[in-house]
Each structure stands twice: as C-alpha cells, then as structure tokens.
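Visitor: Structures incoming, each one as structure tokens.
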Structure P
Amino acid sequence: MANDGEDHLPEWVEVLGRGPIRVTELTDENELATEMGERLDALLKSHNGLEPNATGWRQLALELALKYDPLFRIDTPDDRSNTGGRPVGMGNFMLRSRMKANMRGGQSQAEAARTISKQSKGEISFKTANNALSRKGQAPDFMRRWPHEWKADRAMRLAAAKLSQE
C-alpha cells in the first residue's frame, strides 16, 4: 500500500482548483472574506512560497503584471522568427534525453535505439530513435522563452526598486 504522506499535496493546491466565487445579494461578507483570504494565501504560496507581507505582495504584483498586463508583454527573438513548421514540443526533447541516458549507461547508439523502440512497443521506431541524435536538438518552444522571461523579471524588479527609491 502506498504511503499517503509521500503523495499528499499541500492544502493550498486544492484551493487553486476551486471555481469562481458566487456572489449574490444574500452572500455574507465575512464568509466571502474568509474564502478570499484562503485564495490569496494559496496564490501567494503558489508563487514560490511568497509571504503575506509588503515584500511578498509587491513581488506578486510584479509577477502578475509581467505575466498578464499587456503593457509588460515581452517579444522575444523566438516569437519573431518566421521559420514556420511544426511547433517544437517535448517529444523529441524527451527522446534525445532517453537516448543520451541509455548511452551514458554503456549502450551504443544502436542498442539504445533498439531498447527505446522495444520499451515503446513500436510507437517509436528504431529509425526514429536512432536518428534522434543526428539532428540539432532544439528546446521546446516554451523553454526557449525562459531566458528572456528571466531577464524581464530581473529588469522589472530593478525598475520597481528604483521607482520606490530603495
């Protein structure tokens, strides 16, 4: 039997999955405040465990502005490229990772490709697995934005610090 302690998620995760708050003429403001308090606490914790203090609220505001406000939308070189073609997903990335892991384990490229083909029960052919390392490995589309998003996040923090004269 599985250990319940290992698979248990924090309580705030359940709060993030709740639907919209229903508000009518009969809604009690105290009950509404309690519900909103739980949701705010979960929101803070979901952003790398921010605390409900001035620094935490400020960081949350910056992160949400950068993510959702059109004024802070970033346009990366990857967004501007007109290369076309199918979007790069996780499939080839994971296949290359599996091939490399098998080869680090002492298998040749052909042996690693055969192993992956057998493990996938034919979904990934030997040829596909064997050729996975022959082409340049691109990171999935969403991962290529990360360095630019991190740079924008650092710049946003710096701008906020300068604006508040800290």
Structure Q
Amino acid sequence: MNSIHLFELDLINYQKRAICTRTYSKAIRSIVIDNKNALVDLFFDSFSDYHAQDEHARLALEKDLTSYFRETVYTPLLSCSWGCWKDEILVGACLLSDWKEYRGPLLDCIAVRKNWRSRSISSTVFQASIFSMIDAGQTHVYARISESNPLPMLLAKRIGFTAIE
C-alpha cells in the first residue's frame, strides 16, 4: 500500500544554518495566476518520465492547475511561490499552498525542466520561497511525500525536513 508521509522544515533553523543570499537575478520572479500556461509547459516537460505525453495528459494537467489557482483544495501561496525564467521560458518553479490544518505553508511542488537540471535552479527557487515565507512570519513549511517516490523523500531529508507522521 502506498502511504503519504508528512515532513516539516523549521524555517528559522534552516535560515541559521543555510549559507545563502537574498540577492537573485532578474530571472527569479514571483509566480502569478497569469503564469498558468507557462506552468503547464514546465510540468509537462519536468514530469514526462512519470506521465503520458499526449494531449489527454496535457488537458488533465491544465485542469489540475486551474483547480490549484481556483483554491479548490488549499489556497495558493503565490506570494511565496517563485519561478526561474530564461528567455521568457519558465524553466523552474516552487509552488506552495496555505495548509490551514497545520497553520503553515505546504510545499506543493518543485519542478525543473529536464534540460535545465543540475544548474541549482530548484535550490534557487526554493531559497526564494523560504525567504518569502520567513518574511511573511511563517516558522515552518510542510511537505507530503509518497513513499512510492523515494527521490523527493531523500531530497527533503537532505534539505532538513524531518518526518512528523
């Protein structure tokens, strides 16, 4: 049976131990609702190893993102969601939602286009999101990760997330 594990990251401790800067290039920008089509393209490329690459899959992804922006489950935290743009193409993004059950942000997704991986893009957009959450007074961020997806679980632990459920 595939179970979902809940992880928590203490943002204050993360900030104390992280060696990072708040200076970003103009390529790092906040995600806005108008970016939905760019996000569809990004996710379609980023997750192509795991999902079908046909028009039906693309329409399902568009529907999921439309639901995300319409706040059907959790309110999107666009003020803390950041993207990396190269030549007006979204190459990486970190999306968060307001997870009221745990009184804090929920890390929905970090995605980077395949041909842009291993360039610190995921770290950069995640750092921008961390600083936005800290500036907004948040002290923790949460992530739900399926045990059938071990790579995100390893990355979360490497960042400093700890399992709480």
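Read the figures in this text as sums done on the coordinates, not as results from a lab. These numbers were taken from a predicted model, which means no experiment stands behind them. Cβ atoms are built from the backbone, for glycine too; each structure is taken alone.
Visitor: Rank structures P, Q by relative contact order in percent (Cα under 8 Å, 6 or more apart) and report only the one at the top, that is, the highest.
Guide: Going through P, Q one by one, relative contact order in percent (Cα under 8 Å, 6 or more apart) peaks for structure Q.
Visitor: Which structure, out of P, Q, was helix-only ellipticity at 222 nm (-39500 (n - 2.57) for each DSSP H run of 4 or more, over all residues; to 500) derived from, given a value of -11000?
Guide: Answer for the origin of the read-out: Q.
Visitor: Among the shown structures P, Q, from which was the value -0.28, -0.35, -1.42 of log10 I(q)/I(0) by the Debye sum over Cα atoms at q = 0.09, 0.10, 0.19 Å⁻¹ calculated?
Guide: Computed on structure Q.
Visitor: If distance in nm of label points 7 Å out along Cα→Cβ at positions 113 and 145 is computed to be 2.6, which of P, Q is the source?
Guide: The read-out comes from structure Q.
Visitor: Of structures P, Q, which gives 13.0 when Kirkwood radius over Cα pairs in Å, for residues 57-120 alone is computed from the coordinates?
Guide: The correct label is Q.
Visitor: Also: Work out distance in nm of label points 7 Å out along Cα→Cβ at positions 9 and 41 for each of structures P, Q, then name the structure with the largest result.
Guide: Biggest value here belongs to Q.
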